[in-house]
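Structures for review follow.
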Structure P
Amino acid sequence: MDVTTLIRSIPDFPIPGILFRDITPLLKDKQGFKAAIDLFVDRYKGRGVDYVVGIEARGYMLGAPLAYAIGAGFVPVRKPGKLPGTKLKEEYALEYGTNSLEIHDDAVGHGQRVLIVDDLLATGGTANATRKLLERLGAKIEGFAFLIELGDLGGRKVLGNSTEITTFITY
């Protein structure tokens, strides 16, 4: 199944000039959602990943079923004020502003192998902030996995060449 047919483009969202790639039609389609998750599972099954780290919020929708399917734990990275307890915080820039992300300070242990998952790679800001949080915890970043990449926005350059970057759809 071609999952690209289930992704709609919404102009000027969340602000004028942004073309938003909406995966909610994909998520609600039983076959499409399964096909999308299977892309990730086929790529990462048997790779020894300890934790799939999902970036709020659409990274959860892809990352949690992936973690389940490959036998890994799931760790959420959240926007500020959403996690209880002690946590680490990292600020980042995105294509239309700035924000920050947080992770529990005991989310992963030193040397544990993690895969960072989100729906979309744009400028690389959220993914790079997530990497920095995980590196502060001593995790070994096995790679980044995105359903969609907006190639013209340079996210790959921000993430560098030292870690595997997998995308399944490029616009």
Structure Q
Amino acid sequence: MKSKNESILSETQKFADARYLIFADYRGLNVSEISLLRRELKHRAVEFRVIKNTLSSILFKKFGIEGIDAYLTGPTAIAFCMQDEIAPSRLLANFAKEHEGLKIKGGLLNKKLLDASAIESIAKLPGREALLSKLLTVMQFPILKLVCLFEEPIRELLSVLLQRRKKGDR
């Protein structure tokens, strides 16, 4: 069994490593629904943990985050997102729509508090791969236009030569 200090240290490390935190009230979920949610989140490198509100409050204050106590009332589970912000938000928002027992309270992104509507907005964003694809398309466009610009004189010269050949002027 972990001592109280070891528990606090391990939780401190989780808070430090997480890029994005989502707070949720899980009161209306049964054990099988919570297990299903944890399993789905684990596939996305997200840990869904219940931590005492007093310990969470102490840790947030240690990291200089104020105003978090409004989200730490009642039973609170915290989703620790280590990599992607969009997929866990989408998964939790969809899960909350399907299971009325889960209520998203808010979140924390880059030490900035987010309310539940902000989490919903993040959930509606396209996935990371789609955003990277769009970015790549935008980045390729100027290069493509430049290539077309350089090819145009060659195309025109070839067109003139083909027309002269058809007329018999060699």
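Given a value of 17 for relative contact order in percent (Cα under 8 Å, 6 or more apart), point me to the structure among P, Q it was derived from. Mind showing how you got there, number by number?
On the way: P: 17; Q: 26.
So the calculation was done on P.
Thinking of P, Q, which structure, once mean count of other Cβ atoms within 10 Å over residues 41-48 is computed, gives back 13.1? Could you put the intermediate results ahead of the total?
Details: P: 13.1; Q: 16.1.
Answer for the origin of the read-out: P.
Tell me which of P, Q gives 1.07 when you compute Cα Rg over 2.2 N^0.38 Å, for residues 73-152 alone. Mind dumping the intermediate values first?
Details: P: 1.07; Q: 1.63.
The structure behind it is P.
When Rg and Dmax of the Cα atoms in Å is calculated, the result is 15.3, 43; to which of the structures P, Q does this value belong? Before the final figure, lay out each step's value.
On the way: P: 15.3, 43; Q: 26.6, 96.
Source structure for this number: P.
Consider the structures P, Q: one of them gives -19000 for helix-only ellipticity at 222 nm (-39500 (n - 2.57) for each DSSP H run of 4 or more, over all residues; to 500) as calculated from the coordinates. Say which. If you can, show how the numbers build up before the last one.
Values: P: -8500; Q: -19000.
Source structure: Q.
Taken together, the values in this text are just the output of simple stated rules run on the coordinates, not laboratory data. What you see is a predicted model, and the numbers here were worked out from it, not measured in a lab. Cβ atoms are built from the backbone, for glycine too; each structure is taken alone.
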